[in-house]
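There are structures below to look over.
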Structure I
């Protein structure tokens, strides 16, 4: 497995990373057997994957706990652990407390990459807490910078990162003394909005990019025969009409025709190339300049091996161009905003 630099930070990640959201089991992904988690993590390390990505909010902390259990028999220096703190916990005191809790759940003395999960603004804070005082008066950037500096000074955090930050939010957070190693962003053949602005900006600024939802939560793995089969939790994005799921928040008509056409064309290109859709999707994401690591979830070793196979494919430039053309109408329909769960006037990524 090849490794890549996270911008100018000195942090180096495997090009394929393991997304650990399902670890620990929960409402979104369903039950997850710890034995499968152990097998996935150990097999991944054996195959050269170094990066494992989780967050304090994933399954109410159980993802971190599950990952920690799977890692405890492995040498710590063989893995890079990334976890994320929710924006409402970004006051200096709460940040330190949250980090300590994550360290305990992960069973480690330090976190390699500690990321702010969403920009620190009222819209994103309101997604994580009902406390009106915190929503109306979110933590200040000076507070998060002080907290991160403290944790780095104590050796509990090696690198600081962010997740879901548009260019304007990045400029604000990097305007102080905090160096951002990576920006974790949604990126797949069905979600290319970061190409408009933030991906080029990260490249120019020496900030690495970790792409998540590489398989669009199963859509690009040919998991579902049609939109109606997709679980409600995963029908909430602007790819779908807001009527597709009672859990949807964006209130828009979506881009179902463009999404369906893109899937048909991707499937055709994959079959013509003798590859699976997931092979093509993972290889395409890793081919993009500026992408440090592509995250893919693996519920078991069979899925992990399929994901590794995709990362090992080398798509020709002509196939890349075909895929770009096949998905451009969807990219243009969805526009430059990459908060796919909210309406354009409630985009959490911007400030």
Structure II
């Protein structure tokens, strides 16, 4: 299976640069998982496809202002993107330009309240840095850092809160679980009032989101590990829904990867935390996820490969071609699709 098998032609004009004023008003492509039939709706219509007894699983990670600009004593400026926390003061980071961030170099941020030493090289050219500061790190980061918007978004985000879901809770992500950006508190309440359950898991999105597939053979791609956690309360909600015949509807590829990491062969989950590097592409047999809500993804990305595994590569590429023709908005602030089969 070749990476090029997942290519499609995407006009740059369809890449959404800003979020819509109303989170729920984006377009929604509905794909029947059994028949492949496609209908076009608005995201607030997603409630029509969620039934009593179903369980909506959402990733409650929170994006931190993870982009910092540091200055060397020579005056050179380097951009740091915090990927994952390794200890109280130590982080794995992406740096640009990397040649200016050699091991042993120190950088200062803002007014000098925050400094860091480059202490080691990490995976795929990342740097391990040690922060030096007085006070509460989160407060300092809030003042000095900015939201790490993806490189294909070139316009400034007017409201930083729009790059987080309304249910974001646990700090730690370098990118948002974007399928969840479409939900409002009112829509989530409507889901519960219909008799469906909400369950929350956490996957802190890291380098895997930014790392393109550089190999020709899909099987040779290695995912970067990301931290996940599921508590007892939410594990019980998911298991009860599955046991009772409800569908597990995953909101986003990050929720999907976490569920499929944790679930056993019988589709049951246990409270746990750890690191996952699961890579889902066509041929994968899903253990627990019955429905998927997701955005429209980059060509040749691991995300479109996951979605293709959930339906089929041919049908997904047809759906993407239709989305381009119908001028759907793509990527983080774009439109959404739900792939789900009706209940019998």
Structure III
């Protein structure tokens, strides 16, 4: 059995019988975890182990663990600074900003790998245009060159920990005020402006270890009437052909309000997203919708997508005991804790 193109969520801190049955369906390839799936580090590690034991090759296990506002697990994990704060450090001292980004990316990734999680959907590569509250300080900076620089160092830290990186939200969510979780944002800039500005980090990092990309549920009205995640123009013509990207394309959650433009039913949305070029579809917080997509997809056979997805499995296995005994981890955590106490970073680093 290979990895299917659907990533699902779970209801709680343990697998239910229904979930065990659902996760062995050939259309499923991964699980995304949320804060509701976390009670303790021991419980989380046991849950991930149980998911991985269900089948071979093992299901991918992912989480949104960017740092700042979007960090699903906190107790027992190091608090990761928001990307925007790293950008502020960069403005004060570029060398320090780069080192802090690499340290934060490594700590984030290695702590997740120590409980068996394959990858986090990070880093955010959106440009901070000052327009989007849902992005805001999740973005590194307003300057695409700085976003690229800090993103590259963050990815370097992730790779050292054995984790593949996912850049989001292609081609850029930062210039629209609406939140695609609750609305359908429309960006009315022309293609040349978007390509010359927001796409810069994606274009450069495709060739510096960016293993996956997640498109935005945003309509770029001057370019295509469909949101990027349902647009063959954005995903195939621009991302695959013009940028030469060969990695995984994850859809954003098909249950978000911004995904409604992909069709009335979840099956419609799944079909359009796959036709546009998505390798894996996320369906979260709607079990009926998830089952609809699983039944619609059936038993897929897509060896190209499977090979891409297989590269998202975590590497460099490490136990928590081994991690906590590492001098590098101890020093990195101390650095990030000092940062939390003193955001001005008035200490040696």
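No value in this document is a laboratory result; all are computed from the given coordinates. Remember, it's a predicted structure, so these values are computed and weren't measured experimentally. Cβ atoms are built from the backbone, for glycine too; each structure is taken alone.
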_Taking distance in nm of label points 7 Å out along Cα→Cβ at positions 80 and 120 as the criterion, which structure among I, II, III has the greatest value?_
I
*For distance in nm of label points 7 Å out along Cα→Cβ at positions 8 and 288, find whichever of I, II, III sits highest and give me its label.*
II
